[in-house]
Structure I
Amino acid sequence: MLQQDKHQTIEEAKKAAIEVLLHNAVGPFQGLPRTAGWGYPEPYTRDLMISILGVAVSDNPLLLCSIRKVLEKLANNQTERGHIPSLVHDKNETGASDTTPLFLFGIGIIRNITGDAFYLTDAAQKALNWMAYQSPTGRQLIAQQPTSDWRDEQWVYGYGLYVNALYYISLRMFGLHERANLLRSEIKQFAKNSDINQEYAFEGFTLKIKPYFALWSYKHYYSDRFDLLGNSLAIISGLASSSKADEIINWVEDECDNMRRRDELSANLPPNFFPFIKPGDSDWITRNEIYNKPGDYHNGGVWPFICGFYIAALVAAKRYKLAEEKLLALTELIRTPISKSLEFGFNEWYKAQNGKPMGQDWQTWSAAMYLYAAKCVEEKSTLFFSENK
């Protein structure tokens, strides 16, 4: 594809992404944004907080006003102890492990782009207090219950990489560098092996025989399956050193090549999670047969919003050519809708083996993270993250 054609294709996709976000900006629940164009009318907290990155680079005042309304409604619906609900409008919908750090993340982004250093100060302090009490050992690592983060069909036990990376980013955004440094040192501890007596006292996420961070770790147990979102956040935030970031990216690209040769992957983009959990594996559960088959959903589906974070991670690692290649691959993927009336689907997730769209079209975070990824490639910078490393 000629350079001019590439640029035109990306510009068309960016315009389509803005159209999606404007369409979804007002939904049926108290005028709050929709999570998807038609399938998800509810305002899901995590989706909308992640979408704030796309809103922030859109320079669209209507979208900015909409996302501020979300944050302010969340502050009003915050629990007494500081926890943030999973649905923006429903204070009783609690139990998620990632909504509170995402709320802090969202406040940090708004403070960055508006210059208002005191935006939602009381709510932010309550959220920080809540997070400080989420460690069962009184250290910095945050624990969670299975299926309590964005993966409602994936079992993450104890300390999850994704939630802890989010928490680390939030601490940096709020200038709490001492807490952030302690958390980073704990994340970089080795994951323990239950069969070996080891000399270090506490568990972490570093794997001895893999270049990436563990999916989860708790006491003498961990998972060494690959979490694309958690590891992308680790690269973007600087939790991964530049050399480790390169090792992670090289491993991802090599493994994806191998998966394509085995017909496990069709797109030139990585799945959210791999190797897939398959029947007979120790972490396979019977419910997966219906809701989470290999290459589907959280068990290896290709999620555009996560691919947006991966592209940003490539930019953070100064892999600019590869980032542009993946952005073009993502542009091609989001053209594939379920509804044939749409030119751009911005679907929720795609089946790894054949690239078929399987979720809801016009997903808010799919469109928003496309905008953010495109801006990172254009600017050769991970906006809102670089200054907080």
Structure II
Amino acid sequence: MRYIILIGLIFFAFAKVNAQDLASYILEAEKNNPEIQAFELRYNIAEEKVNEADWLPNTVVGAGYFVSEPETRTGAQRARFSVSQMLPWFGTISARENYASSMAEAQYVDISVAKRKLALSVSQSYYMLYSIRAKQLVLDKNIQLLETYERLALTSVEVGKASAVDVLRLQIRQNELVQQKEVLEQDYLAEQVLFNNLLNRDETIAVEVVNQMMIPDVDPLVLNENLQLNPELIKYDKLYESVEQSELLNQKESAPNIGFGLDYVPVSERPDMNFADNGKDIVMPMVSISIPIFNNKYKSVTKQNELRQLEIKSQKEDRLNKLKTLLAQALYNRNATRIKFNVQTDNLKQANDAEEILIKNYETGTINFNDVLDVQELQLKFQINLIESIKGYYIQYALINYLTQ
């Protein structure tokens, strides 16, 4: 089980452009995240309970003094001292330790689940930051393009081939893009706060993201059988095993307990008699047994354990169905983003072709700046849609890896 937590580090090995940076962020998050630390402390407590299970009932030591000394043939008894120790049935302590160990293993799976969820959250936030930054870069390029068109329009106005209205419309469009860029900067700062909080560090620390990502030509293979290895399901297996160990412990505790003891009674000598055992102290070893005749308690625990195992089976089956649904949705969404990406790529190519035609028309002396704005708006739309498709693809793949890796 200790190796499961390392799987998260290979979530994005196929994306060479960003795997190293993202993996380092995930490692930092796992190291600093307080929720992970809380789970690890909880596991340490569960491990310590294994040592707690190695115990015996308290040793009973007693002492009594005879106020009225009883006379016996060998003399008067003055006091009584005793010591006794009860011992559980053979194998009970081992059963306790095995049960505590099984509970600790279940707690350890919680660490794995928490780290996977944290890696997923960090990855999704990282891709959000990438998409915002990529949109800002696209807006920068489009603003620069509009500035070029503005200079062309000013030149056309001077020679009477365009009106001042065309220049104003180009400037208004630039202002709109500048506004969009500034709004995106606020979105980036807000998402950066979320990202830094996941890493449990100062909210103002700048997050470095890659400048460009692309959807791979071939989707990595996804094995649905690997869904059974998801820690969320393994946890139910560990809980089931812990119930089995609980029942073994219950059977051991329903067995008799054996006790050993020793009584010592000091005896005073009889002054009026002289014989061999005069004043001889009494030493009495003892053996006792504790028999659970009325053992309805243990029968009830057995029944509870059987019901608990049925409950865990049902819970696992329900969770498996939900994970299957999540996986199917993630695969469909990933395929949908690829379709959108391909369509937007073709659309952007056609919009670029239209832009080239407009530029060639300008070289021949005619240009319609209304068409320029329309084409520029289409280009921006397709570029933004491409970025959204890339972000959506990687977010879905992060979820797929959470479920199957």
Structure III
Amino acid sequence: MDFAFDARTEELRGRLLAFMDEHVYPAERTAHEQRAALASPWDTPAVVEELKAEARRQGLWNLFLPDTEHGAGLTNLQYAPLAEISGRSPQLAPTALNCAAPDTGNMEVLAQFGTEEQRKRWLRPLLAGEIRSAFAMTEPDVASSDATNITTHIRREGDSYVITGRKWYISGAMNPDCRVFIVMGKTDPDGPDVRRQQSMVLVPRDTPGVEVRRAMTVYGYEDHYHGGHAEVVLDEARVPVENLVGEEGGGFAIAQARLGPGRIHHCMRLIGMAERAIDLMCERAVHRTAFGKPLAAQGVVQQWIADARVTVEQLRLLVLKTAWLMDTVGNKGAHTEIQAIKIATPRAVVDILDRAVQVHGAGGVSQDFPLAELWAAARTLRLADGPDEVHQRSLARRELKRFA
């Protein structure tokens, strides 16, 4: 690995850092104030659309997509430091750049597996930032960490698929701009291969039988900027067979293809969140006095800051190695490293954020600083895209297999 960023990455980093300083950070308070005045908390503040327009004007748009037909044509290694920068303001920056989950994963699915008609109807407006989307896999009534457990039923009736099931924590679904769900369910629930029972279908939000029932909170946060996390009920929702993504029985494989890049994107942004926490911790420590001297002079605070810096440098190297492997040997070749970063990064960043909260005292758990919301987001990522224990189980099996 060459640890130096190439010329294009350096150029984009410079532009993105300037965009964050000039536009994103100043917009954080504005977005909060505008949201309080909206008719619905799920509507998008005007400043977010202004940020999107400016990012697009500056060419900081769809940076996550590796192909030049639909995206910026960056490799994972080139995108990693850019995603990290956006992670410093996870409520605004990823959306401003049209690089926010779950749209990123859905665009990748449509680009890789969608038909020409599906791409025309859904991918193009997603790439343009005109609509949002959601990915409906997780269910409340089964252990969804094992995707073969899902119970949503997709049956074929003539030229239609009829879908019945209950999903929850469907990210982005509360946003009124969310126009389509990619729904995973079972088309062959009794099939002999449990990994060929599932399929994915595109379900427009306005399909009769689709009900976005309620917003699920995350440690009390509704996560408005992300479009919320909804409970969605499908009751005999009917869509044309042309809405099938890929082939019948291919849903599990598509999900795995979608989750690989999604996991590393989360970890890239988490490092940015950790960097923001370190900045806030240092600023607070320098300007706050306790027991006759600045917090920065307290040994325990110095230890927290030093440990945080060491941890971030370790995580960044592991994430960059993973990105490099994904570029050179593919997602399957980077399987061990993808799991390693998904285990290590959220867990470590939660700890860094927790120390930053301690340095801020009561302010750390308040709405006046971003730390509490960042902590809730990071803690959630120990569950999203597979909980720690699933990745640990798989990683251990891979290690043990060499000795079997």
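Compute Rg/Rh (Cα atoms, Kirkwood Rh) for each of I, II, III and report the one that scores greatest. Don't skip to the end; give the middle numbers.
On the way: I: 0.94; II: 1.37; III: 0.97.
Going through I, II, III one by one, Rg/Rh (Cα atoms, Kirkwood Rh) is largest in II.
Of structures I, II, III, which gives 3.0 when distance in nm of label points 7 Å out along Cα→Cβ at positions 125 and 309 is computed from the coordinates? Please report the intermediate quantities before stating the final value.
Values: I: 3.0; II: 4.3; III: 4.9.
That value comes from structure I.
A value of 13.6 was derived for Kirkwood radius over Cα pairs in Å, for residues 85-164 alone; which structure in I, II, III was it taken from? Intermediate results must be reported in sequence, preceding the final value.
Details: I: 13.6; II: 19.4; III: 15.0.
The read-out comes from structure I.
Read-outs throughout are calculated quantities, based only on the coordinates presented, and are distinct from any laboratory measurement. As the structure is a prediction and not an experimental result, all values here were calculated from the model. Cβ atoms are built from the backbone, for glycine too; each structure is taken alone.
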